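Novice: Listed below are the structures to be examined.
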Structure P
Amino acid sequence: MAVTKSAHHKIHVKKGDVVMVITGKDAGKRGKILAVDLKKGRIVVEKINLVKRHTKPSQAMPQGGIVEQEAAINSSNVMLYCSECKSVTRRSIKLTDSGKVRVCKKCGVNLPDSK
């Protein structure tokens, strides 16, 4: 019996974080992370990478029609946004009495805990 190892990508952001897109068609836009897919290394950011989806009529949507929704992008295309320095930043981990805290590399302010 072969043992399979589940491949998970290490992602530098969490659900609920505010990020800025640094590359692609939506470069420069900011948004909140709605979903994270660890297996594929992709994230869904609100109002970023909008695609049109053709839907059949259903009970929830009797009209059907064309719906705009967010599609996933690679997590490497975004950077964490610090509201204190008003710019993109990397994060570092600081150990405190209450545990690990994420800190902005540029200004040293605690990044808001998501969720």
Structure Q
Amino acid sequence: MNPKYEQQMKKGVLEMLVLRLLSGEEKYGYQLITELREGSSGMFTLKEGTLYPILYRLEDEGLVESRWSEPKGREVSRKYYYITDDGTEALMQLMDLWKRFSVNIEKIMEG
């Protein structure tokens, strides 16, 4: 399979998936990368250079906010991201769009 097609399809859902993961609790970047990889059986294996621009864009749009943790002992400070009320609303809209999108693709693919 041509990796270009897979990459294009993934791009369209990454923001929705990140918002979904943040809807449960705040998370830091590496935690999101791990959960995306494990939750998708390796299909969504992101590098930091892919994830962080998504997080920055979501933050610029007011859909997520971030905070730095206080370091404890030898633990380093981490930047945690959490979903806003606007982000929750956007996630609901994206999930609805995804369901409609999927249903209509299936109709065409099944002939």
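What follows draws every value from the coordinates through simple rules; no lab data is involved. Treat the numbers as computed from the prediction; the structure is a model and nothing was measured. Cβ atoms are built from the backbone, for glycine too; each structure is taken alone.
Novice: Comparing P, Q, where is percent of Cα pairs over 11 Å apart, for residues 59-98 alone highest?
Specialist: Looking at the calculated values, the largest one is P.
Novice: When Rg/Rh (Cα atoms, Kirkwood Rh) is compared over structures P, Q, which one is greatest?
Specialist: Comparing P, Q, the top value of Rg/Rh (Cα atoms, Kirkwood Rh) belongs to P.
Novice: Still on this model: If we compute relative contact order in percent (Cα under 8 Å, 6 or more apart) for structures P, Q, which one ends up with the highest value?
Specialist: Q
Novice: Separate question: From P, Q, which structure was distance in nm of label points 7 Å out along Cα→Cβ at positions 43 and 91 = 0.8 calculated on?
Specialist: Comparing all candidates, it corresponds to P.
Novice: Same structure, new question: 0 is what came out when helix-only ellipticity at 222 nm (-39500 (n - 2.57) for each DSSP H run of 4 or more, over all residues; to 500) was calculated for one structure; which of P, Q is it?
Specialist: For helix-only ellipticity at 222 nm (-39500 (n - 2.57) for each DSSP H run of 4 or more, over all residues; to 500), the value 0 is produced by structure P.
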